[in-house]
Structure I
Amino acid sequence: MSDAPSIVWFRRDLRIADNPALRVAIDAEAPVIAFFAYDPDATAAPGGASRWWLCHSLASLKADLESLGIDLVFRQGDEKKMVQTFVEEIGAARIFWNRRYFAPEVAIDKELKSTLRDDGVDVETFNGSLLREPWEVKSGSGDPYRVFTPFWKAMRREGPSRNTATKPRKAKGWKSFKGQSLTLDDLILLPTEPNWAHEFPEDWSPGETGATEKLRLFLKDNVDEYSDGRDRPDMEKTSRLSPHLAFGEISPLQIWDAVHSKLEAGKIDAGNAEKFLSEIAWREFSYHLLFYNPKMPEKPIRENFAGFPWRDDDAALKAWQKGRTGIPFIDAGMHQLWRTGWMHNRVRMVVASLLTKNIGIHWRDGAAWFWDTLLDADIANNSASWQWVAGCGADAAPFFRIFNPVTQGEKFDPNGDYVRQFVPEIADLPDKYIHAPWTAPDDVLAEAGVKLGKNYPEPIVDLKRSRERALENYNEIKGN
């Protein structure tokens, strides 16, 4: 039995460092082979932009595993069937994987674990994605947290529940595999005609090496300005680690350890470091919410919002998606998303607020667009954050907190640099009018070459009246 191979099943943990499943499989001394099953019909199958990232991340992982002597096999189809078939095909004695927390995926893993164990296969699973698993962080009453601040205090006090898994040594790779492995081209993950992702490589380097370098540069150059700089889309002050985290190319524990190592050495500012770690903890909190609210991607956590009078307005939704709202800060964000596969977090909140509150379109429609266009699309973060902005989630922003995109732009893009980068058709407007061109006198518009309603849209909503309408709708349901 000692010569029977072991399988490491990769999912959204596409790295070799701090990968408990991989480390234990190698240490078990049996021959190891890696496996990845792509199911385009899965509940949380990646959207278009995420598929681009997945393709390049898998290529990077394959090369990293080969450096350890391990082959990575690709298959496509129903995960459960593909895993069972592969186990039988190679006569595997053991299979290792890192756990997932979204209900449909948990159900697959539980059923597989039971079936494989009944067949005599040893199954071991690990926490490779979170600082603490959902059942490890509870309030004093033993309940899951529903508010972020006490959750963060508990996380900060208790710290991670495991130690970092050291980088694995070279493995005893299983080289007797004679079956078929698909290629990455076979998975058809990349766009072809048109190649709307052609600008992505200018901003991103998917894979574990890219993730490690992003963290190194952030801790070297930007973390000490994070508390204030994180709100400025006109500046490069955020870590941009979110896609790497979403695909598990770096773990939150690696980030936690790296930050604390710099803190202990006195190399970074404590206040800014803590603010950054609290954002890592928001991702953690989102997964805890998802685990205890398995319908969170579909249904509001606050049940009274089930009857909220959302509007069906396909034209307005398309204008928002394409960055043609006539509100520059919004349009800049939507253009940034389309061109780069990413949007600054401050802008994400503002564009989500406009869609759900000023326009009145269901948060699920916004979440669906983000799922398809964000490189960092993550089932927990995406649904928790949209519910937070819409006012219907746990620890939600009060519904009456409706972000004004003009004042937000003036505060966080004071010189209009962000808007000018992504909405070049109004770039020649003076700073005074860059965030509200409809307020500019005709001669100023003419001098800047801006023709409202022609080469740049009129605003699709009146911000003041639409805010009042949103509050009226909220008042109708808040007592329910």
Structure II
Amino acid sequence: MVFSSHLFIFVFAPLALGLYYALPRKARHGALALLSYLFYGWTNPAFCLLLLTSTAVDYVAALVIAGHRPGRGAGEAPPLPRGGARSRRQRVALGLSLLTNLSLLGFFKYFDFAVTNWNLLAGALGIPEAAIATTLRVALPLGISFYTFQSLSYTIDVYRGDARALASFVDFACYVSMFPQLVAGPIIRFSEVADQLRERTHTLAKLSRGAAFVAVGLAKKVLLANPCGKVADLVFDASWASPLDAWTGLFAYAFQIYFDFSGYSDMAIGLGLMLGFAFPKNFDSPYRADSIADFWRRWHLSLSTFLRDYLFLPLAWATGRRLDRFALPARREAYLTYAVATLVTMTLAGLWHGAAWNFVAWGTVHGLLLVGERGLGRRSPLLRLRRELRVGVTFAVVLLTWVLFRAGDLPAARTYYGWLFGAGEPVAGAALIPGLVRTPYHLLVLGVAAAVVWGAPPAWTWTRIVSWPRAALAALLLAAALAALAAQEFNPFIYFIF
């Protein structure tokens, strides 16, 4: 079930919100957890077993780490001291949580990728008998990349002393499975909502802002992302495209992935507010960034900060410890520490997005760009430009890296880069592409998308105060989105595959 569907908008969401507010406070978390499992298992109920397994393991592991047993209520024991020594039992409990979640993620997301590459390697080495014969493919459970990270943040935060363990399994199951952010984020770290799970307010201001978020997010998804996605698919799936059409398709994909994901995040944040939860911001006008580092401070913030706190910083600490023995100059050691930790983190970030080498290449390229920016520092030629030009250059670089993200594989990416700069010969049927792509409607959508990206206030700011004129505009956007949704057959959601 997706947010941008009639089933969710007209059936599930009204019933879920109505039931939530009709029940007494003590029963709401249990009802919300059950509704979330219904939402998650609508397509394939078997996926609920994986979600329940991850939840149960992390719940028990956190209790072992905290040193108390399940009971009523939440967090009777105080958090562990930060930086204090941990017992072998606590380390084993954390290790079990890490092993379980990463094993689930690794098997379901990367088994087919690993087998395919192993068989290619066996063939290249001339030992085909070492190939692994598989007749079945492993299905990717929806949202597994998101909820495994979210559940892991709980046990890690409890282990570090940044949060208290929840004694109530129902409360924890509600946190992990909450349907607004279950299948596509934002990745809500436990420390960000721990207090809200214990006590939160339900106000008209939250409800109205949440409704405005939902309206804006749905409009982004249906009115902008879907038409842009149609243009991008036409070009990327073509057998040949002219430079003009290739650039048009690339711009369309850049707008599609932004409005698709940020729109879904807006709806998730809005639904959370309607349930009384204040989720953190997930996008901050990323195409207005004036450097690659600034881009990653604005794009998919919940993932960026998760990777920073749970991967980059531990890697930097470990790398720095190893470099200490070489007695390098302090500045060189700091730079090498940053470079190693950044490259590893961004390469793994690429792999997190998809089990394919083009995603690995995308992450690695961004890692190299970040390392290069850090190395140049104040000597960067980019700093000599006006901010508007820096924004343009940064967007152009990000735009080119999206080819790796969208292309089916590395050869397809190489072919598309060639199209952008005039390589290749026209083939039969290629003359149809301009007529399908450069229609007045599609050009109008691309123009509106560009105006919103660089001219409109972000949803986070716009919804902060929902005045009557803004409420009317939100209602108009919602009505337009629902009307368009009724007429559209093309309604994909990019981040479901991650």
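Odds and ends about this structure:
- Structure from which -14000 was derived, helix-only ellipticity at 222 nm (-39500 (n - 2.57) for each DSSP H run of 4 or more, over all residues; to 500), options I, II: I
- Here the criterion is mean count of other Cβ atoms within 10 Å over residues 11-18, and among I, II the highest value is seen for I.
- If you line up I, II by FRET efficiency 1/(1 + (r/R0)^6) of positions 139 and 331 (r between Cβ atoms, R0 = 41 Å, to 0.05), the top spot, with the largest value, goes to I.
- Highest-scoring label, criterion being Rg/Rh (Cα atoms, Kirkwood Rh), among I, II: I
Where a number appears in this text, it was derived from the coordinates with a stated rule and is not lab data. Please read all numbers here as calculations on a predicted model, not as lab measurements. Cβ atoms are built from the backbone, for glycine too; each structure is taken alone.
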